[in-house]
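Only the coordinates and a few stated rules stand behind these numbers; no lab work does. Keep in mind it's a predicted model, so treat the numbers as computed, not measured. Cβ atoms are built from the backbone, for glycine too; each structure is taken alone.
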Structure I
Amino acid sequence: MSDDLLADWARKSWIESANNPACGFPLQSLPYCVFADEDSRPRIGIGIGDQILNLQLCARSGLLEGLPEPVQRACEAHTLNRLMACDRPGHASLRARLMNLLDSLADQSTRDAVSTALTPKSATTLLKPVESSNYTDFYASIHHATRVGRLFRPENPLLPNYKYVPIGYHGRASSLVVSGTAIRRPSGQTRPDPQAPPAFGPSRFLDYELEVGLFIGEGNSLGEPIPIREAGEAIFGVCLVNDWSARDMQTWENQPLGPFLAKSFATSVSPWVVPITALAPFRMAAARSSEDPSPLPYLFDAVDQHNGAVDLTLEAWLSTSALRTAGLGPHRLSQSNLRSLYWTPAQLVTHHASNGCNLLPGDLLATGTVSGPEDSSAGCLLELTAGGKQPIVLPNGESRRALEDGDQVILRGFCRRSGFPDVSLGECTGTVLTTC
């Protein structure tokens, strides 16, 4: 790690809450969001400690003077799309300015000016931060792919293409919803009895998927691939994703073309977008084994293999109606880590654009379910319950094979390293409602 990076991570903020190593929103993170306060109008902000800094007010008061004009105008927009469309030097200049405004070395006149644009997080409503034109979901966890494959193909759980090509599918951008949005149980065709015709009705095997989302920055022009050495820089920031899944519908409709209605009814995203540059201290080598085949040349970059993975802890928690009635907190279902992905974020971006597909600013690429090698690190109920055969027993004696009405799923993510403050991705939550 460079001396400059170490120096940046030693800086403190004059906002004291940001200096608590466990707060998750230190000076070095500055995650973006879109929020509304008492007048209900959406604005772009950044999180710092227990506060949100209103970038619209910063732009209008001259605190961003001297930055590129497109960046200043983007800070007055109502979503992050325009900011994501700015170039990387523009992103870097904004980030450097915001760090200086909030640095403990800032003079009193600067602090006074910035204070007028601060709002406590507790006084705001967090909104969907990006209007994504496109959403793609990958299948980048080899542990998830193997464990799920074993349920359906015990003799051949991992198909031969998996170690050569990042598998993914195009999802439904219109049903991306922000954390906290209630999820209506979907209806569709299922065939529980293989000897009987299918029936239409509410899903009886509703599941969550613990994922990480990658938001695209500038993107690429149609017909122009993104080289692997540049792909990491195409990522603007990351968020948490819950790709809700109706497993019984999915089993019936999945062949021969893959996910459709079992996945398109809702996908939740967290309200915080952590800049990819804020994850620099938590980079590490890719998880690919020396016994695995080398990536094809267009997917291989030595630097990416050395530090393209991210040490990001992910957790899934469940709160049921009965747990809440009894005054009990949510129960942790699993803990996994993004570092175990078989494909790095840069490889996912490169592969997506390798055929000339144009990625647009704000497009969302999700990793797919992030699972680890241990059963306790499985990122969905399909894995945790072995396809519904082994129900989970909760602390109050309830059991779950699938999500029930009133269940709330809470996803959390954070980076932690000795000598550095935590960087949090916040939470991504959703409560299941009965079907229409």
Structure II
Amino acid sequence: MEDIHVLLLDYTSQTALSKAIVSLQYIRSRIKKVTIIRRKNHIFKIDAFDFHDRIGCQEIVEENLSKTLKKIVEESTCQYVLCLYDQDYLTEKIKNVSLRIEEDNMVITYLYDVRRLMIQRPFFIKKQLLKQTSFLLEYQVPFKEAILPHWLSQLNRVRTVKTMAVPKEVVKQNRKIDNHTNFYKQEFIKKYFNSSSDEIAAPSLSIMMANYNMEQYIETALASCVAQTTPPDQVLVIDDGSSDCSYQKIERWTKIFPIESFRQKNSGKARALNQLLPHIKTDFVLELDADDWLDPDAFTVLKPLLAKISNDVSVIYGNLKFWKQQNDGDVIFKGIRTGMPVHTQKQLLSYRFPLGPRIYRTASLRKNGGFPVKTFQDGRLYEDVFILNDLLKSGRLFYNNFSIYNVRKHDASITKKHHSKWSDVIKNIDIG
């Protein structure tokens, strides 16, 4: 019975693709169709295979893998979908696996490992389940490799889903992609499946975000807020008079998720964040830039830490993970910048900026009157330095060794486009 539609996802090598197609011979009697989902610049030969009449190519729609998957699933007439990813191929042991799913809420997975880091990947799925649920779009996740694992991890929010992994030796890779970027991508993905800390209700913690012309990245930031294993108590976003379509994208998210959105005439980040301050209902608030993103377990990590810090701490901060944005839409991992304790103004002003991620005590922000709006650059740059300098006068900045915040380095960065000499900033700092 031909009831399986095989999806060969994002293969980049003819050799790896050929090996994958040859390995399908083990389940040939079940395969009705094979679709190679490829990027525009990847051209493959398929006429050499003896069942090439069942094989077709689908160029990724609008350079978006998620839209492409949706289109293929909607048009498929098969009962099941089997997914193989770049470098994957089947071994003969697939013959010992019962490729049947009796329960509608079952997904068969396999374990993909990078340096002993084991990740669940969707492998065999009922097409009906794929049709009834949706994927995040490619620009809503930090990198394309996260699309299907994110879908799998979020299914339990919609329905109770069981997963069953095939034996490890059933799916192998033609070549292990064992570099830093792939490892940290998989480490991020694994966190989608971490358990939450729902039992820790206090202290409460929210997210505040100011956006200006970040339509290319804002949805990744928003998605990282709502995909938390421990949900934030509030998500507040203000658009600072963007001239692109980012505000419209924010508004679409507020119709689906509990996100509070605001808008002001372009006045700079300090003024924008101050507009949010009266609406914050939580004990602490994390500042997220619109072009960055959080790890899925950020709040699971942070809430227990916040429960233990002393009352004189105004800001808690940790380490930052840096990623370089590429022209093809992908990101490359550049490293972790480890934080250092800051106790004095001198240490603050000599810090390797940015100091972050910054989780503010809401009461400290309010007591300070919000973010100071300096005449320097009309309050549009280095607002983090000025507020930290103020808060250091009346409280403590507390460093803890956690890494939950991802910084995207790209050419459209406001700070990069409006670089100012540090000496100019020093002149505008209140010495005390």
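To which of I, II does the computed value 39, 32, 14 (Cα extents along the principal axes in Å, for residues 85-132 alone) belong?
I
Given that helix-only ellipticity at 222 nm (-39500 (n - 2.57) for each DSSP H run of 4 or more, over all residues; to 500), derived from a single structure, equals -5500, which label among I, II identifies that structure?
I
Determine which structure produced the value 75, 55, 39 for Cα extents along the principal axes in Å, calculated from the coordinates; the candidates are I, II.
I
Upon calculation of relative contact order in percent (Cα under 8 Å, 6 or more apart) from the atomic coordinates, which of the structures I, II produces 13?
Among I, II, the structure yielding 13 for relative contact order in percent (Cα under 8 Å, 6 or more apart) is II.
Once FRET efficiency 1/(1 + (r/R0)^6) of positions 349 and 381 (r between Cβ atoms, R0 = 30 Å, to 0.05) is calculated for every structure in I, II, which label goes with the largest value?
II
When you work out distance in nm of label points 7 Å out along Cα→Cβ at positions 205 and 245 for each of the structures I, II, which one comes out largest? Provide the component values of the computation, followed by the final result.
Numbers: I: 1.1; II: 3.4.
Looking at the calculated values, the largest one is II.
Just checking, which of I, II has the largest value of distance in nm of label points 7 Å out along Cα→Cβ at positions 365 and 389?
I
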